[in-house]
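Undergrad: Right after this note come the structures.
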Structure P
Amino acid sequence: MAVMATRIPPLRNPPIAFAHRGARAVERDNTIPSFLLAARLGATGMESDVWLTRDGVPILDHDGQLGRLRRRPISSLDRADLPDHIPTLAEYYEHVGTSFDLSLDLKDPSHFEPVVAVTRNASPEMVNRLWLCFGDHEIMQEWRRLEPDVRIVDSTRHKRISEGPERRAADLANWGIDAINMRQDDWTGGLTTLFHRFDVLAFAWDVQFDRTLAATLDIGIDAVYSDHVDRMVDALTSFHPDTFVPGGI
């Protein structure tokens, strides 16, 4: 891919290359091998969803359900009852390390404190690279009061911003929320510029194709989430050749 320049500069340079559930385009998602492959392909961040088992262990899985015919929620099972391929958050840090940013979708506010505790135990410095995505603003404000160093992300869609983007950007800035995460087709250059004016980072998920990666990076997005780590890394290397350094283990 030819070297390109962004039309609108990102607030965070270089942007983060989040591997969505690891290298899921070529490896079973949310597994240690998938995260390790994403690292070898050059991702600078990892993404997953986090759930608590019945005995209070944070684990990484997409929908929090086991089984195909008889579905059972992970919250009804102890860690010892889960298949080996489903990693705990502690196992993720043990095998993948703490040199990558980590974006986690929290499905329940009760997961916040155990996730932060496991992260801090792995590395106190990692807390500042932990991006926790949620959608309840009152709860997110409480998290900010509890943990000033954790990165908190407003996970939403443009159509849900009933008060308007400028009001949302101002509120997020006042609450100390670090970023807003929307699907890539929700974003425009005007929106990234607006949120950046309030020092709120703009994250984009479901960025899968070369043309979409180029269009998204062109408008100053601060982090992209993709299943295709190789494409994502190539695009970021092209748009930010002087600052983007691919990850690796």
Structure Q
Amino acid sequence: MYKRVLLKLSGEALAAGRGFGIDAVFIHAVAEEIAELHRTGCQIGIVVGGGNFFRGVAEQAIHMDRVAADHMGMLSTVINAIALRDALEKQGTPSRVMSAIAMHEVAEPYIRWRAIRHLEKNRVVIFGAGTGNPYFSTDTAAALRAMEIKADVYLKATSVEGIYTADPKKDPEATKFDQITYLDIIRRGLRVMDTAAVSLCNDNRMPMVIFSMRERGNIKRVVSGEKLGTLVVSELVQ
């Protein structure tokens, strides 16, 4: 069983198919699942996306300055982080939101050693505002935070069962990989996440599991070592 994990949740997932906003029923179901995992003693860091409100690279931002659009996207992630913290606290799970953009009234500033201290005190830490810099996705932010807090694994919860040879929603012939390397993801041009995140995980030998969060209990199953989704590993030799 993994002792410390970094869980990436997309903003779109929190909308639960509605496209915009937060589905209250779904976010409380996710919080309940995270709370169950927390009670096992696992230390949990979470990075949330903001695509259910605004994405800097989405069509809605097509005529905007990229930096301004990315800042709007970062602020969207903080909305989701606060909502998730509230849902976790209602489960009796102590949680903290840490933001890469200073906003002291609603979140703590992200300080690496303080985040680690929260984890050691068995608090769930939710990282908002991405990396705090434009041109970086929340996938890259999650990879970075996983490295910084020395997580055992990067867990990427998605709407599909893992990584496929093609988009399974478009190609019924697509087959799922049980295991793949980061370099193979790049070679095959698989659109799992942006290249910066893939390279960061590969260079630092951070294992990643991509799995579906549609089935309740999957987060706990993955952390317990059950083979779900796709395991992504580095080709670097120690």
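Derivation of every value follows stated rules applied to the coordinates shown; laboratory data play no part. Bear in mind that the values here come from a model prediction, so they are computed numbers and not experimental data. Cβ atoms are built from the backbone, for glycine too; each structure is taken alone.
Undergrad: I have 0.60 for FRET efficiency 1/(1 + (r/R0)^6) of positions 11 and 211 (r between Cβ atoms, R0 = 25 Å, to 0.05), calculated from one of the structures P, Q. Which structure is it?
TA: Label of the source structure: P.
Undergrad: Related question: By the measure mean count of other Cβ atoms within 10 Å over residues 155-162, tell me the structure among P, Q with the highest figure.
TA: Greatest value across P, Q: structure Q.
Undergrad: Separate question: Compare relative contact order in percent (Cα under 8 Å, 6 or more apart) across structures P, Q and report the one with the greatest value.
TA: That would be structure P.
Undergrad: Looking just at mean count of other Cβ atoms within 10 Å over residues 75-82, which of the labels P, Q belongs to the structure with the highest value? Before the final figure, lay out the partial values.
TA: Numbers: P: 13.2; Q: 23.2.
Greatest value across P, Q: structure Q.
Undergrad: Out of P, Q, choose the structure whose coordinates give semi-axes √(5λ) of the Cα gyration tensor in Å equal to 24, 22, 18 when calculated. Before the final figure, lay out each step's value.
TA: Working: P: 28, 22, 16; Q: 24, 22, 18.
Computing semi-axes √(5λ) of the Cα gyration tensor in Å on every structure in P, Q gives 24, 22, 18 only for Q.
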